[in-house]
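Just so you know, all these numbers are worked out from the coordinates, no wet-lab data involved. Fair warning: this is a prediction, and the values are worked out from it, not measured in the lab. Cβ atoms are built from the backbone, for glycine too; each structure is taken alone.
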Structure P
Amino acid sequence: MLTTGSFVPQVVKVVRTRDTRSISALAYLALCAGVALWLVYGLALSSPPIVAANAVTLLLAGTVLLYKVRLG
């Protein structure tokens, strides 16, 4: 829960300021890919805690990545 929630301040900052200059697109791309794989793993195991945690993390990290791609 703490690791998932740790993305909230970054998302809030990016959405408010629209400043993504100091964010690495490659790092967030790798993070999203890894979290997506954990999500698939959770689905394969039918494990709601793994699915829920990784779905929320993917949504948060994906939001930052989307802003980075759109805003540069």
Structure Q
Amino acid sequence: MSNPWLKKNPFMSLWLSGANKAMSTARGQASSAVKRDACKVGAAVSAAAAQQVTEFWTNTLTKPPAAARKRRTPR
């Protein structure tokens, strides 16, 4: 006698095909969202790094302002 659990079930096949399609769509949406966020973060990080480098070299190459002299008050 054959085992009924090993027979092909067309309804199960249709259900699994739909589930696989839904999971594939969800995975694609999630991965594209992660890529979009990574691009935004990468652009922000590179802009901040460029600003820091510019500030460093600007401050390094310019003279610091002279300190204000204190006035003597008469006693």
Structure R
Amino acid sequence: MILEHFRNALRAQPFRPFVMHLADGREIAVKHPELVVATSTGRTTVVVQPDDTLNIIDLLLVTDLEYREPADAA
């Protein structure tokens, strides 16, 4: 189910940045859909971060997608 939610989150119009929570406790921010590359099977994805580091994620290990309100929205 997370795979479908992840694909929907990337295609959302307008796009809303989100955070992927992983089974090992890490949090991976997805700031823009153009910074995400999926493999042909759709199970693995690469997320490019603003500092040009890469996160290679097995999407079966994603436990939650979290949409956070922008800090200046309060």
For mean projected area of the Cα convex hull in nm², which of the structures P, Q, R scores highest? Q
One of P, Q, R was used to compute distance in nm of label points 7 Å out along Cα→Cβ at positions 17 and 49, and the answer was 4.8. Which one was it? Q
